[in-house]
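Every read-out reported here was derived from the displayed coordinates using simple, explicitly stated rules and does not represent laboratory data. Note that the coordinates shown come from a computational prediction; the quantities given were computed from them, not determined experimentally. Cβ atoms are built from the backbone, for glycine too; each structure is taken alone.
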Structure I
Amino acid sequence: MPQEITPEELKARLDGKQAVVLLDVREGWETALCRLENSTHIPIEEIEFRVDELSPDDDIVVYCHHGIRSAAVAEYLRSLGYAKALNLAGGLDHWAHRVDPSMRRY
């Protein structure tokens with residue numbers, strides 16, 4: 001089963017109105033700069049205490065700035081039985097570069 005999704009694949013899913021839970025694991029100050037619409041924000045340091053806010057049945061795409069923190073969270077979620085948790089490859093930086101050039105980069 002894939003562990004990552006590219007920005008282009010995610011955009012296609014969102015454009016196709018497929019149900020996807022977008023999980024932003026960045027710090028609060030980062031979400032103030034830019035974010036994907038309709039994201040759930042759970043900072044990485046809170047994920048183990050707030051994991052029950054997510055459903056193992058959902059398609060979850062975890063993202064951060066460059067995809068490093070989110071890859072760790074997606075792996076953690078899969079270890080807990082969230083089999084459909086995927087990491088956004090390259091994070092929001094790749095999303096901004098390859099899908100939405102109007103998004104603020106930092």
Structure II
Amino acid sequence: MHHSDRGVQYCSGDYTDLLKTNGIDISMSRKGSPWDNAACESFMKTLKWEEVYRSEYRNLADARGRVGEFLQKVYNERRLHSALDYRSPVQFESALAASAPAARVPA
């Protein structure tokens with residue numbers, strides 16, 4: 001997934017064709033809506049400051065593995081998110097599932 005604003009460099013045919021050729025989904029902010037990008041930028045800042053800038057990777061495979069581990073073990077399971085009432089995504093999802101009415105099973 002590649003998220004960007006609607007800057008000319010990101011909308012050019014050459015650039016979007018390159019993304020599509022490499023199987024990358026394109027996500028862009030809505031026209032005139034600077035807030036669309038805020039959540040993505042906040043996430044990227046967190047990823048960089050809490051994982052990437054603190055690490056030295058041996059190679060691309062090491063980087064992918066360690067970033068994946070950070071996302072699962074830290075970002076999703078332990079890190080508190082203000083948008084989730086200071087719960088981790090796992091805690092939020094568990095609370096949401098517990099508060100949902102039980103699914104009916106047809107007789």
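Structural remarks
- Comparison of I, II - label where percent of Cα pairs over 24 Å apart is highest: II
- For relative contact order in percent (Cα under 8 Å, 6 or more apart) computed as 16, the structure of I, II it came from: II
- Which entry (I, II) yields the derived value -9500 for helix-only ellipticity at 222 nm (-39500 (n - 2.57) for each DSSP H run of 4 or more, over all residues; to 500): I
- For FRET efficiency 1/(1 + (r/R0)^6) of positions 14 and 86 (r between Cβ atoms, R0 = 30 Å, to 0.05) computed as 1.00, the structure of I, II it came from: I
- Parent structure of the calculated result 1.1, given that distance in nm of label points 7 Å out along Cα→Cβ at positions 6 and 30 is the read-out and I, II the choices: II
- Structure (I, II) behind the derived value 9.4 of mean count of other Cβ atoms within 10 Å over residues 54-61: II
- A value of 1.09 for Rg/Rh (Cα atoms, Kirkwood Rh), for residues 22-69 alone, calculated from one of I, II, originates in structure II.
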